[in-house]
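Listed after this line are the structures, all set down as structure tokens.
Computed from the coordinates by the stated procedures, all read-outs in this text should not be read as laboratory data. Fair warning: this is a prediction, and the values are worked out from it, not measured in the lab. Cβ atoms are built from the backbone, for glycine too; each structure is taken alone.
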Structure 1
Amino acid sequence: MPTVMLTAKCVNSCEWCFARAKMAEYRSRGISELGLSEFASVVDFYVSSGAGNMILLGGEPLLHSRFTDVLEMLRSRGFSVSVSTTGICAKRLVDRIAAVRFPALTFLLNSTSYFHYSPAKRRRVDYFVQHIGHPVVLGYTITERDLDQGNPFAVVDRIGLIMKFSLFSHLQFQIAVPGKDNSLYIPMNRYPELMDLLQSWFRILRQNKVSYGVDCHSFPRCAMRAQAEDGELFRSTCDCFMIDIGPGPEAWPCFPLSDHAVALDHFRSLDEVRSYFHRKINHTTPKYENGCAGCGERKKGACDGGCRGFQNLRPERSVPCRPGDRNREGDSCSPDETGVGP
């Protein structure tokens, strides 16, 4: 599902944050958030694309200067909305959101640093989950630190939070990926360890009747150890891009590949955006890990060697978007290749 980056601001500064570089880029251009008129054009683009679901990201989306207006716009257009947040915001904003009668609004609360927050920050989060008045789902980012610790405490602590605050009985995982100026992402050579850790955590969650999911991610096939019931959570090809939209408005395949951003008005629909990035990224030569050399799974196209965010992509040829236009990388455009015309 495409996501919308509302702000380039955050209350935290997580070492593993995949959006760190993109936020810094926008701030260096004097852009702190997606303007309301820009957001309205994104909403229109979703509607014309037949999309009625939207995920709001940041930075911290609750820092948007007109966040309640954003929600009201989406409510009036009949959208279902998920907001990814830290839950750290002013109590008055929580109370205003709780007063909104929005039948299809949920919050994904990133709980990764919850137990390391100061008492004041933690009280803000506690107030949020107790008073927001809409379903809250916990999210957790798995970092290299989790592999080093190798214990179940992270997932057990989240089960405790779900029980304490009567939250939705689900835990959504993200896997820390590399980006500019971030750290603690999980190196590709440790993915077999990651799979083993996930399987042990999944067992605990099932025993406690908590469902779980894993955000968009590609595992090397040689690291795949999932049981059949979890097999649908993992794939070994990296060609199904989330599509992120930020100020501009501009779009990119996913945050680790945000250098490939193009103006959203180059396209007529989200399907055209997906097709563009599918062609562009698939017509690049990834630099695989050394262990991938001579791999039969890679040669037959069954494995991309893991998340392309790990790989330095080298364009083999330009992949265009629309006649007469050029994207930020200077690629010329041709409707013959993309089917995108004026």
Structure 2
Amino acid sequence: MIAYQAPKWLPGGHLQTIYPLLIKPVPQPYRRQRWETPDRDFIDLDWYETAACAANNPQTPLVALFHGLEGSSNSHYARALMQRLTAIGWGGVVIHFRGCSGEPNRLPRAYHSGDSEEIEWILRRLKQQHPQRTLYAVGVSLGGNALLKWLGERESAASRYIGAAAAISAPLDLAACGHQLARGFNRVYTQHFLKTLKQGAAAKLLRFPGLFDERRMREAATLYQFDDVVTGPLHGFAGADDYWRRASSKPWLPAIRLPTLVLNALNDPFLPSHALPSSVQVAAAVKLEYPREGGHVGFVSGSLPGRLDWLPDRLLHFFRHEEG
């Protein structure tokens, strides 16, 4: 597999992060499925697979994608990966975290960066429904952090459900990531996230008055302030500091026993490179890959207007050749 090199016409982490939004592939046909959760909520899954996959062909691998903060099956990386999987005859499914499929979830809680219990339930059910298929898991950004945390918590037991995993641009140290997003140009990303996060939070207050301090939520100018009043308390944390500490996946990396790719660009605007773990800070099963460029889930390749096929191809190469 060729190592990632950013095109000369697309310099810098910010351009490499933002530009993929302009060239994301056209949507692929999918089948939406709703799962009722054990606590009487729901999640939606978008399935991308051929008739052979739908027939549960035991020779057809299935790749499950956990998206990033406020992401969905419409995200550029999801479209690119599902398009590639469809082209080679593999099955793909994008799992929407609660409230991310276009319809608000039912409960006060939503989703968060350390939601490993939700990852466990989803992967267990996928394996139960497709026991003969090889299942791989990919987590992007927030979804990557939650997936890595689950892998560390489960250790060798993770192999009951999946054959290998990959985390792309995961915010391994949530405190380092959160504070980084409060600085300089990165505040543009923060405001983008806060716009939809606040809309969702305001909708929850209409259904659950007094759930949290509305004034503090609306005045939040950083992810720390939002997580301190909304995300943390809604999901059992004392506040942002407690949430960021307990939900970070970095401390769990030494416990991972399943073949796992951790891919982060050194110029990712979301996470400073000094927060990335070294090889002595992770288990032998973890393959660290830190290309010099790529931005946050960018990895554009080719001449203008560019392509988004490098990342799907890198994932498939790992699952096919390097997981053993």
**Report entry** Identity of the structure behind 14.8 (criterion: mean count of other Cβ atoms within 10 Å over residues 7-14, calculated), options 1, 2
**Finding:** 2
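For structures 1, 2, calculate relative contact order in percent (Cα under 8 Å, 6 or more apart) and state which one comes out highest.
On the way: 1: 16; 2: 23.
With respect to relative contact order in percent (Cα under 8 Å, 6 or more apart), the highest-scoring structure among 1, 2 is 2.
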Query raised in the report: If Cα Rg over 2.2 N^0.38 Å is computed to be 1.00, which of 1, 2 is the source?
Result: 1
